[in-house]
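Novice: Below, each structure is written out as structure tokens.
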Structure 1
Amino acid sequence: MSKRRPTLKDLAEELNLSASTISRAIAGHPAISEATKKKVQSKAEELGFAPNTIAASFRKKRTNSIGVIVPKIDVHFHSLVISGIEDLAYSKGYNVTIFQSKDSVEREKEITKILQNRLVEGIIVCISNETKTYSHFKKFLKFGVPIIFYDRVPSDFKANKIIIDDFGSAFKATEHLIEQGCQRIAHIAGNQNTTIFKDRLEGYKSALKANKLPVDPKYIMPTKNLTYEEGADCAKSLLQLSQKPDGLFCSNDYTAISAIQIFQKNGLQVPKEIAVVGFSNYPISRVIEPNLTTVNDRAFQMGEAATNLLIRQIEEEDNPIEFETITLKTTLVVRDSSKRL
């Protein structure tokens, strides 16, 4: 049995019409009668014919295709961003192809080569932890392909960016712990090669200073990837201190949740003896006992905002949009893990 796809020529032979007539009928050309259009559509369905959209896009010089590069798809934050991107892109007639860099800059560079070959009309990117230079992205700007960076964004590269106020969010989270009576507040920090985690650390420090509390290096626990395991290791280290912290602000929810579990296994009451705040509002934050206080980073809305800005740039190419940085507001979701008062 032949697996060859039916072509316009096959349809033309079946209906005894020219290939050009078939093509115009499928495209809904007004010069083709409704009867002919229906006849062509019926035969196309019968034979399993599908228009070659790739070839058509080359002719129109439009692919309606968006490339998305994320560090890891299985991180809830990025899966929510992707949902926001896909929902809006689909409603606007664009298709989306997702790639994950696995936080490898070499893999990220290879993906940009693939996207260049696929002639995408725009790209949405959250850069890897390893990315320090941006020449692999700059080549798209030379060809007029717009790029939107979200969350982890380059600090010294002019581009459109969608971010949250990481400094302010961390300040608010830390100050909440102070308001609950915490005096010795620790911080599980993200990779300091990445701007967002630098900002969260600085927000934590600034809140302590603003409230006349010392910034004690022994309470700052650095991590590479903010994994569940790293959070557990940090919590164990904090428990070894002669003067244990009575509050903990974490740069994501995974580390906060693993810390809570380690504290509880070692007989510490949360929040009575140590209050805990996370960051990102993952679904598990509502499941763990006690429920986790956390920052809602509005990941879905970030995906929508990135897509909206990208499509504006694609469709208004004759009226270029100046580089924009859009900062989304976050909220602190207060739950039982930090409620002392």
Structure 2
Amino acid sequence: MKKIEIGHGSGGKLTRNLIENIFLKYLNSAELTPLEDAAYIKLKSKSIAITTDSYVVRPLFFPGGNIGKLAVCGTVNDLVVSGAIPRYLSIGFILEEGFPIERLEEIVKSISETSRDAGVSIVTGDTKVVEKNKCDGMFINTTGIGEIVKPLSSSNISAGDAVIVTGTIGDHGTAIALARNEFDIKAPVESDCASLNGLLVPLLKIEGLRWMRDPTRGGVVTVLSELSETIGLGVEIFEDRLPVREDVRFISDMLGYDPLYLANEGKAIIITSAESTNKIVRILKKHPLGINTAVIGNISSQFSKVRLRTTIGGERLLDMMEEDMLPRIC
């Protein structure tokens, strides 16, 4: 089996062969093909959104995806929850000496398919190789550029607004935990890794849409805790409204996790005016990625921080995580 060599990062013949036989084979685009030091892109909008992220997930392949799919989806989602239509991505690879080229090709193919489905183009990239045992096979860095349709800011939020989540929570974190084979647990849990622009872009036309965020590291509670701190208002969520898969809930109980703090890679938290809530929920539920959409709470001026109303009528204050329950999930 052919493997990555240090020479593949040298900029010489081995690098050129890798670019032509793997990267251009799957990531060919008009902007990328010239292989210049910078890509020339065209945008109609005067306002753009730019985001960057790095991916160090372990393992590289997991039920429902791999590091390549995750990198594209994560960057696309960061743009769309910011009120932008994703257009272009750059992608940089840090590869470990000895990494199987066959596995690299599988990941690059996944990047190609995911970016095509999301309607974005890979326009520039980079490859570096480090010595064996200096990284876990592969790390990926991405930068995304999108055209702003509707700038979204937490300053738009006010008491009485509704809190929506677009589907079941904790799926990605649970899938990664099981994929590491550290526990003798077998369950058909897959990552929710998905690009959300098809689900969320239609919402950008709705006047009552206030704010969106994808609850990745730290999960739903960490996102809502950061929001509460920023806007100086409380967030009340209801335990009996939270969409959690039964197997995810069961596994979390076994391992001492809380689905509210587990990562998601194909869900969004949405804050909307009370008047627009039903309209937004109807739109979301029409899309395959939004079938399990739920209104889980509201914004309140009566208290600060995040408060969980339990199924038995009690109350529990929730705060953002101090330590990561499950590191390296993206």
Structure 3
Amino acid sequence: MRSTIAFVTAAFVLLALYPFVAGDYGLDLVAKIMIYAILALSLELLVGSTGLVCFGQAAFFGIGAYAAVLLSPQSDAASLWWLLPASMGLAAVYALFVGALSLRTKGVYFIMVTLAFAQMAYFVIHDTPLGGGTDGIYLYFKPAVGPGIDLDEAHTLYALILACLVAVYLLLAQLLRSQFGHALAGIRVNEQRMRATGFSTYPYKLAAFVISGAIAGLAGFLFAVKDGYVNPEMLSWHLSGAVLIMIILGGLGHLRGALIGAFAFALLQEFFKSDAVFGSFARHWQLGLGLAIIASVALLPRGLIGLPGMWRERLQGPSRGRRAAPPPQVDDEPS
């Protein structure tokens, strides 16, 4: 527990200090990665903490982004203090609708139903004038925060994104330590046994689904504010798959694994896209990224978060009579 707190604290401190040494490109890249980390945390609540593999997280992300643009007036800046809750609220409402129906299914059927609802949202945005079609929509004025605070300034926007990331992490960490979090852990481990003891699991799963959707909407809102532009690809299944890879790459069952996975995935993308490193092969960066992910999953079954433990085992050697390792647990819950 202490190592987790130390790691997360050090990570957030480094992120807070990074703008003092970063250039414009680096600042924009890390801001984008932090937004993806918020999205990864939202999916970690479902997959790693509740055992619900959702393949439609991009829908909530896209709804939050489009809400930020569509609700903003064309002639002036909207206030952040009502635009942000409204964007998260619309994403949460759609998550409530999707969750109320999809949570009545299980396993691969649940995956396919969430994917179907996400594709429905994608085609509504893509094929109707509501979302501007394939051209997308521009956000002409970034939200107003208060006197002296301008989100057009890169460092100010970076600070807002970092503050949201820290708030989401602390919120989920506290949530998973609560009785609600213990209920989610029980559902993940053995939902049938929970029901056999008279425990109603559906409301807890639905609540987790709605909270996850609202956090994904927050990530979408921040992405729209950062880029000043949204397009239908933000709701595509490709993004849902990428976020799922992030939390697997980092290590399921751990909030800090979602952070590590988001940064690792994005930095691997940038690495394989680099012309300076790969030359003309950088045009085929998807191939290199795919091979790297396959290798990491094969060599690190517990994700990147399990790497220190593997090194420790190699240095110390296998102990005689060592018991088999227990299944992974959510590190943000008390033992």
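Where a number appears in this text, it was derived from the coordinates with a stated rule and is not lab data. As the structure is a prediction and not an experimental result, all values here were calculated from the model. Cβ atoms are built from the backbone, for glycine too; each structure is taken alone.
Novice: Give the label, chosen from 1, 2, 3, of the structure having the highest value of relative contact order in percent (Cα under 8 Å, 6 or more apart).
Specialist: 3
Novice: Quick check for you: by distance in nm of label points 7 Å out along Cα→Cβ at positions 134 and 206, which of 1, 2, 3 is greatest?
Specialist: Between 1, 2, 3, the highest calculated value is found for 2.
Novice: So distance in nm of label points 7 Å out along Cα→Cβ at positions 94 and 286, computed for just one structure, reads 2.9; which one of 1, 2, 3 is that? Numbers along the way, then the final one.
Specialist: Values: 1: 2.9; 2: 4.4; 3: 2.4.
The value was obtained from structure 1.
Novice: Thinking of 1, 2, 3, which structure, once helix-only ellipticity at 222 nm (-39500 (n - 2.57) for each DSSP H run of 4 or more, over all residues; to 500) is computed, gives back -13500?
Specialist: It must be structure 1, since only it matches.
Novice: If you don't mind, there's one more thing I want to ask. Here distance in nm of label points 7 Å out along Cα→Cβ at positions 22 and 254 has been calculated and equals 2.3, so which of 1, 2, 3 was it run on? Let's see the in-between values first.
Specialist: On the way: 1: 5.2; 2: 3.6; 3: 2.3.
Going through each structure in turn, the value belongs to 3.
Novice: A follow-up question, please. Given a value of 50 for percent of Cα pairs over 23 Å apart, for residues 38-237 alone, point me to the structure among 1, 2, 3 it was derived from.
Specialist: The correct label is 2.
Novice: Comparing 1, 2, 3, where is volume of the Cα convex hull per residue in Å³ highest?
Specialist: The structure with the largest value is 1.
Novice: Tell me which of 1, 2, 3 gives 4.5 when you compute distance in nm of label points 7 Å out along Cα→Cβ at positions 174 and 294. The partial results should precede the final answer.
Specialist: Numbers: 1: 2.1; 2: 1.2; 3: 4.5.
Only one of 1, 2, 3 returns 4.5 for distance in nm of label points 7 Å out along Cα→Cβ at positions 174 and 294, namely 3.
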